[in-house]
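Listed after this line are the structures, all set down as structure tokens.
Where a number appears in this text, it was derived from the coordinates with a stated rule and is not lab data. Keep in mind the model is a prediction, meaning the values are calculated, not measured. Cβ atoms are built from the backbone, for glycine too; each structure is taken alone.
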Structure 1
């Protein structure tokens, strides 16, 4: 029996059925969302009507707004913190980081499996625009600020940014992660387009070509930081996704929350402290923090009372770098000085471990902030995909008003 061909639609018919512009239809085709054939006579393209109908059906949503002020339970199948360990989709994060690089770690977190590493490549047109935007910035712009600008530029160049289906969101996310690194000025030798993201990021943070163990250390840090349950930046990202913000805006919300000294920027404060410890010893430095009532940066984590397993794993890798043993010893001195007899022991957390990696590898003080932001971006996107499946605007809380009461009429 001869095969019955599905009805073919013109580009204009597809645009009308999907409620988008003609340019967006071509963008769907370029990303593999729709397959096209040349129209008879070679003018224009035609599309399979069944594919178009399926695409339209997947995009339909029925907004249901929950009553404002009701408690919101955030269900997530991504990350579990239990008994002092961190798990991504049921797999120990430390074990995953020891066996796999960043691309494979993203594949696991995104539900694709560690044997399906995500290709992190930025389209040439976007790469060119990011390079031009970066070149237009004045000297002295901090690297974390460049990351925030890159997310905005990449969003403006993506006509499909409001397509919130999982496949499109993750495809855009993979390009954005690569674009964030591409937007940083290169300071070291170019590792080539086929290099791992860790190697490409290294060329933006260091001036010298890295030893293999240095790239492996950075790769481990990226995997260890992929996600951390409902950290403050992740909550910000999910709130944006709850309002159906596009994935670039979700990442921008997460980046905004990292720009404070208590979250993503904490490693820069720890870096400064470690420099002082290496110059004059841990006891006087820790004593000065205690005397002035300042918290000692990079020590302790309320979710890991027995010690942050991510820090232990990363410091183990830092110890294998050329300048690592001296820095790791300084971290141990800080722990000892901060927890003498009679006081609870405080252990290094991931922020102090990031600072130690930056010092041992001769990276800039803000390297930890950059690594944190790039590494956490796949996690924010994974949480966005989860939140897009929930009722929109459900994360609307109510305030407890403490101001003056309105006057009676």
Structure 2
């Protein structure tokens, strides 16, 4: 009897220990789930947005800024938040977006960190978020800020054919970047407040780019063009820079697909712009890697030092997906976009145990001329520094995820 009682006691004691262990393990798992920053079931658009909100509690802190600055990279990411709010209705995304505008625009509608006299077309881009904020809040300061940005475009120096200079410090130059920075805002403004009277001038910017920057052999476009042909990077005969840079092509692809939102179907320039977009998309599709991604220098994937780059790839994915969704491109481009998105998730995106998402292999910055001098060569582009979760990658990634419902 004593042996039996001892065995029963031992079994009960062991069972109690196991029950306690299982209970603690379950509680730990529940606790870990409760403390995850981003739940695993969230879509990629929200995973990235929530990551940014976690890392940068105030939107102006994006790109590691320590004080509010009016900047195109913030505008790009905030456009993603605008569309995410429209899709989800989650108020925190709207508040984050509005927080950026309110940190950079004062009650009189002035933008303290903005310098009109620089005629920097990059500074127009963040104005894209103000249309929605003004329509939702009717706050006069947003309209005043938009009017200031529009007045810059009215005074912006131009090439002899009427193309906007990229900046005052880059005379006679048009860069592909500048089309995204200025054209969608210009088109949206004139369509909203001027009955579309300047849409022909918007289209002219693309016409000049197509005339001077398209390479007939590849169908790709060079990063920049110097009308004066005086820059050391400029081809002495054509004025173009020497290399195809994926992010600059991404800016241009997004500019085309976004600007079409504001051209009525019966506008005589609309078909022309759709044609430019189709031609560019066909050229880009030829250079998509088997991974679904694109290289930093678009057409030289087999050259040592080149790498699969995140920001340009995300921009192409977004442009292809939106282009297919809008009917500008055949549906097979949606498939190419899905392949590209899969490639980003597989090869370029890392997710931490608490659900935070990080995009790797993003070129931090690149340009032409300036100090130190940037010559636009292959070696220059592939050796520029990289930055994880650079906003020029995270913004298009959110937009692409929304277009693909991923």
Can you spot which of 1, 2 the value 22.6 was calculated from, given it is Kirkwood radius over Cα pairs in Å?
-> 2
Looking at mean count of other Cβ atoms within 10 Å over residues 252-259, point out which structure of 1, 2 has the largest value.
-> 2
Mean count of other Cβ atoms within 10 Å over residues 308-315: greatest across 1, 2 for structure 2
Can you tell which of 1, 2 yields 2.7 when mean projected area of the Cα convex hull in nm², for residues 284-323 alone is derived from it?
-> 2
